[in-house]
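Some structures to go through are shown next.
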Structure 1
Amino acid sequence: MKYSVKQKRNGINDKELYYAVPVGRRMIGTREIARELAGRSSLTPTDIRAALIGLAEVMEMWLHKGYSVKLEDVGVFSLSATSAGYASPEECTPHRVRAAKLCFRADPQLKKNLKQVKFERA
């Protein structure tokens, strides 16, 4: 993975320090993922794309119902919710609550494998 060095202001003491930042991050899409997986299995790229689209739809359904979704060897997806602050619990009604973020917690093994990433300066 390539990185460059950028000067940024440290929020704690306003001191300018240098930090590594990733560069050249290209987006890999469903087509590329499907081709790669097809080469490692007996499925066609079209079969894999259909499964990935179905996975997204099913994950959305379960997340909307309040479940966390665990994909083994990948991690856990969940929704966080928030609302404005109110003076009494009765004021915090369902129509005032909104989904804030889609959260992801990586599988421990996937996280552990991050130690194997090799870096080079761009």
Structure 2
Amino acid sequence: MKKYDGLYIFAGSAKDDVLEGLIAKALAEVTRLEGNVISQEVLGKRTFAHPMKKRENGVYVQVRFELDPLKVKELVNRYRLVEEVFRVQILAVDERKEAILAKQREQAARRAAKAAMEAEAAAE
């Protein structure tokens, strides 16, 4: 299993209650192919730079999931059949880069905590 980031664009006319169903339907395709959904984040409604297929905007959703690399092409082909998914982009996650970024975030958190403690000590 390899980790992937998927950026899904749903039709902009989708309401909040309908959107949850659309996201669930799209993520069901990942689990149907024996993958695991790790996280999802609704990025919100965004206006396109220029209209595509007579649409002005769309709701963007970012999803991280694990899937067998041999099944990614099948997943993309399945999304072409799902009308609710306007566009989808799937990128492989670079594990080395993720480890470096996690280490940098940890170091930044330590520096911030240390600075807060020094500021508190100076205030006393």
Structure 3
Amino acid sequence: MPAAVKVLPEPPGLPEPLPEPSVEELRLEEVMGALSSSLRLTIVRKLLLESEEFDHPCQWFGLGRPKSSLTHHFKALREAGVTRQRQYGLERRSQVRVEDLNARFPGLLDLVAAWSPEV
């Protein structure tokens, strides 16, 4: 049985999202390229299954990587259309574009949620 993907309701008064491709512009090769990194897969899986809030800052993930490295990975996910990021002052918070990805690539996020990282 697949793990349950968490989709939390959008709170009022959110900042506008950073630039991202529209649903129609989402391309499978770009999405798959962004998900080709086990670190980025881990980020997306954690957002899908463990979200505690609507969106999360990079320190919530507890990845133990330098901020500059994480910035690159979060940008790759956003530019491919996997995640949406919003700027809150100096902090960027991320969420998975569940509705958009399910509409464009049905079943993809179920595969990500079911993926288990090697230990």
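Here mean projected area of the Cα convex hull in nm² was calculated and came to 11.1; which of the structures 1, 2, 3 was it taken from? Working through the options, I get structure 2.
Between structures 1, 2, 3, where is mean projected area of the Cα convex hull in nm², for residues 34-97 alone highest? Looking at the calculated values, the largest one is 1.
Of the structures labelled 1, 2, 3, which one yields -15500 when helix-only ellipticity at 222 nm (-39500 (n - 2.57) for each DSSP H run of 4 or more, over all residues; to 500) is computed from its coordinates? Of the structures listed, the value fits 2.
FYI, it's all coordinate maths here, none of it is from the lab. Note that this is a predicted model, so its numbers are computed, not measured.
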